[in-house]
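Every number in this text was worked out from the coordinates using simple rules, so none of it is lab data. For clarity, every value in this text was computed on a predicted model and none was experimentally measured. Cβ atoms are built from the backbone, for glycine too; each structure is taken alone.
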Structure I
Amino acid sequence: MEIEKLNEAITEIAEKRAALTKLKKGDERYDLVRNDLDHLEAEFKENYYADMNEILYHVHDEFCPDNEVWSPIKYFAEEYTIGDGGKYTAAKDQGLKVQVDDFNGKECRLVILPSPARIELRVDGEPTIVAWHMDKEKTV
């Protein structure tokens, strides 16, 4: 897996999702942006599904082994913002809900973020643990 290309693919989806959230369904551009997003997500599945699925299995195994692993697309936020240094973040309620024994009784979510490509475990909406990131020596 080419990790830089993975980051680019995640970034493109994040940017398209951010653009889509700024449009209303009646806007003439909405359908165009939605189609572009669908195309990017299909390409992502085609090119990175197996690798991301394996990464997600490892993340789940470490943090939430009792939870089902879903399609990587389910872990994307609906809306992203770009912070200092071009690092992307997402709202507190974004990502896929999981149950983590170490944080019993707290709301936990796994979310895929770009630049750098990473998966964060969020506890009560706060980025708590980087469960995986593209700079790790071993990607899976």
Structure II
Amino acid sequence: MKNERTLQLSLAIIRISSVLFFLVWSIGKMIAPELTQKVFATFYFSEISPVISCVLGVFQSLIALIFMVGLWKTFSYGLILGMHTTSVISTYQQLLNPYEPPNPLFWAGVPVLGALVALFMLRKRDRLLTLS
């Protein structure tokens, strides 16, 4: 029984801390769209308007909140995992050259990716502080 409580608490910590991580980025798309435009130009090789940045921010914030409360786990956990995987893959050049500043900072996304993979794999067991 104690192991199950420990697992539940661990999964909730991963989920909630991941939501905080994502909300920083999604809210940033709404309050500083010019930074998002630079990120898209640099890492996704595309131009976006401030309106598209805000729409993406709203969409990602909604997904993060659905994820936070544990609804539609396969969909919401999978979408969060997919968004972050895309983000990590888009920085592969920085990851392959980790010792040139500021590239070590890009490595912070790698353990988050690992935690999200584990959380996705254990999504049916993640029940603490969820609506499901």
Structure III
Amino acid sequence: MPDRTIRDKAVCYIVRGDELLVFRHLDYSPEEVGVQVPAGTVKEGEDPRDAALREAREETGLHDFTVVRKLGVAEYDMTPYRAELQRRHIFELALHEETPDRWASSEDHDGEEPPTRLECFWIPLEHGHVLQSGQGALLHRLFERDG
């Protein structure tokens, strides 16, 4: 097996009451990409907290987020999809603007590739087990309060 690249990622658990904000890709089958939360690569020199806010904005089309807290770091091996070990910095975010239950969004990738069409929606937190590729690894920490 080739050496794996280690890549820092920011993962966002955006909570509204007892619901979690998720999205699905409109141009790919659920079997290929599943249901996801906003997440993406931490850019060179970028703080993971800033990356989380950026990814939340880019993928949802919304703007008024704050970081509630960092829930921790989890590693996820992307093998066999690609030789990559993801070091995921997972954050709880609060959204301070109204949303419908479902809306269309798109991520433009800074013009480097065609936009990705997304559908954002809210699911009950207890259904977080449906998240793809281990994205729900630290959902349980949403129910822990710092003491």
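Computing distance in nm of label points 7 Å out along Cα→Cβ at positions 24 and 64 gives 3.4 for which of I, II, III? If you can, show how the numbers build up before the last one.
On the way: I: 3.4; II: 1.0; III: 2.9.
Only structure I yields this read-out.
Have a look at I, II, III and say which one yields 0.95 for FRET efficiency 1/(1 + (r/R0)^6) of positions 40 and 120 (r between Cβ atoms, R0 = 25 Å, to 0.05), as calculated.
Details: I: 0.75; II: 0.45; III: 0.95.
The correct label is III.
Here helix-only ellipticity at 222 nm (-39500 (n - 2.57) for each DSSP H run of 4 or more, over all residues; to 500) has been calculated and equals -24000, so which of I, II, III was it run on? Please list the in-between numbers first.
Working: I: -13500; II: -24000; III: -3000.
Only one of I, II, III returns -24000 for helix-only ellipticity at 222 nm (-39500 (n - 2.57) for each DSSP H run of 4 or more, over all residues; to 500), namely II.
Where does the value 3.0 come from, among I, II, III, when distance in nm of label points 7 Å out along Cα→Cβ at positions 16 and 104 is the thing being computed? Write out the running numbers ahead of the final one.
Working: I: 4.2; II: 3.0; III: 1.9.
Matching structure: II.
Ranked by distance in nm of label points 7 Å out along Cα→Cβ at positions 48 and 80, which of I, II, III sits at the highest value?
Values: I: 0.8; II: 1.9; III: 3.0.
By distance in nm of label points 7 Å out along Cα→Cβ at positions 48 and 80, the leading structure of I, II, III is III.
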